[in-house]
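Listed below are the structures to be examined.
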Structure P
Amino acid sequence: MSVIICETFYEDEPTLDEVKLEISSIVGVPEIKRQLESIVEKIIDAEKDAADGIRVIPPKPFHMVFVGRNGTGKSTVARIIGKLFYLAGALASYTVTEMQGNQKMKDAEGGVLLVNIDEEDLINSDTQEELIALMDAGDSSVVLAGNYSALNQYMKCNLNLYKRFSARLQFDDLTCEDLAMILERKASIKEDNDLLCGFELDSSCSTDSIARTIAELTPRNLRSLLNAHLLDQMLIEAKKVAMPGERIISLGDLAMGIQNGADVYKKLLNL
């Protein structure tokens, strides 16, 4: 099953301070955060050397495998890595282009090409040859992303591609507390197109109370399948059940939204 929409992410010119803030705001995956922070430190050291007149040779881009289920932050981390590689001088672009495995090969534009692998949507032989050529050219970084089963099924039959990857990052399922923290952040965004424009969560919606509610009202297998992808629908449903004219969402409203959102996905996925 895949919920990926293929697109290219174009963002403003990154600064190291902004990327450090993005890394600190990642929820879950503590080991991956430590690895990203290590890259930041290497960039800082290189900048100090350059300021001292020491010749700094930019690193070469390398290719990675991201192992994890939907909604565990693989796309978010890919975008951060694209910025870090760009700031380190390893890539000419910080764009991240995301594609599904069997689609026509997309132009990585000198940045990161994030290729999502699904058991029912594996890379065909033509796309594989194009990927190998892109990796060997050395101008872009390729990331293969998917759950363990899909990647294992694909890689064991394609060792010529697999041997070109230098790093493997593991994205574990998010805990209920992780999901609660992400839900709070989503609810705090107040832009014109945000999910809760004009609405606020009241004081009863603490991280702990939201986490307990998610644990009670959502089955574990649904959380494992979708992780953070569950949350947008839950916020939409919570907004629907709020009293007419009321701009505050209570824990009761949120609980009903969580329940209704879970029911939408259970029906959609035949769970």
Structure Q
Amino acid sequence: MWQGPDDAPPTARIAMLAPSMQPSERRVAEAIATDVDAAIERTAQEIADVAGAGRATVIRTAQTLGYEGYPQLRVALARERATAEPSQDDAADPTMLGALRGAVDRFASRLAHTVTAVTEETLSTLVSEIDGAARLFVAANGLSAPVGVDLAMRLTSAGRPAEYVADTLGQQITASQLGAGSACLVVSGSGVNRASIDVMTAARASGARVLVITSFPRSPVAEMADTALVVAPINDSFRDELLYTSRAALMLVTESVVGLLVHRRGASATAAQVATLSVLGHSLSE
């Protein structure tokens, strides 16, 4: 069941919740996300026929997404469609540059959706725990690994020392030695990476707090976390997430989280950044 903000658009809810739905509900959700305009016009029974499911499944899907029933979901879809930016015609420019521009435009049109599941309480708690942990360990694997490396470096540059270990076994060993008062911050876009789950298990057993940044609120990592910041995926559907997986939204949000930490820390963070710039300056050559 959707537990995020009431104003989160339905397509963003589908993208985040579809992986954890029952197969029949997932088919309904995918049918809606694949053709939103048609879904607005269709009845619950028509959607059921398209998805190869029962009418009751359509209603359950709408309720899982946080709506009273399918009529309310249709209204939300129509509202989202009415406020969306006009779509770009991919065929207007068949060149490679045109395709690149189209991809950037589609990405930009979805950016606002990335924070639709974020609440002030969760964001504030996450930043506070990152700031207050006696020891902070950042873990990420698979496609999220570059985000984890970048996050650890940014935090350290801001005066909040953060550890990062690339090897998955090394991550588990480090996590098992954190102890009370420390925090393990896991970045997992999919929320199902086995290595990241093992790291979380080890960190929790050590007595450390477990923090997560992920794209799916009902994923194993989100459900295991003490605090989970959910960043909606850029893609409209779970199918697109599998085909065109992107961690750009996670990167954007993690950079912003560091910015919030810098603001919270004030002068100490500024001094750390000045020291970092000094080191960078000495490393440059003509």
Looking just at FRET efficiency 1/(1 + (r/R0)^6) of positions 15 and 247 (r between Cβ atoms, R0 = 41 Å, to 0.05), which of the labels P, Q belongs to the structure with the highest value?
Q
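Ranked on mean projected area of the Cα convex hull in nm², for residues 55-174 alone, which label among P, Q comes first with the largest value?
Of structures P, Q, the maximum of mean projected area of the Cα convex hull in nm², for residues 55-174 alone occurs in Q.
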Structure with the greatest value (metric distance in nm of label points 7 Å out along Cα→Cβ at positions 79 and 167, set P, Q)
Q
Given that distance in nm of label points 7 Å out along Cα→Cβ at positions 135 and 263, derived from a single structure, equals 3.2, which label among P, Q identifies that structure?
Q
With distance in nm of label points 7 Å out along Cα→Cβ at positions 183 and 223 computed for every candidate in P, Q, 2.5 is reproduced by structure Q
Of structures P, Q, which gives 20.9 when mean count of other Cβ atoms within 10 Å over residues 151-158 is computed from the coordinates?
Q
semi-axes √(5λ) of the Cα gyration tensor in Å, for residues 159-198 alone derived as 37, 15, 6 - corresponding label from P, Q:
P
Calculated from one of P, Q, distance in nm of label points 7 Å out along Cα→Cβ at positions 47 and 63 reads 3.1, and the structure in question is P
Figure out for me which of the structures P, Q the number -15000 belongs to, where helix-only ellipticity at 222 nm (-39500 (n - 2.57) for each DSSP H run of 4 or more, over all residues; to 500) was derived from the coordinates.
P
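No lab work stands behind these numbers, since they all come straight from the coordinates. For clarity, every value in this text was computed on a predicted model and none was experimentally measured. Cβ atoms are built from the backbone, for glycine too; each structure is taken alone.
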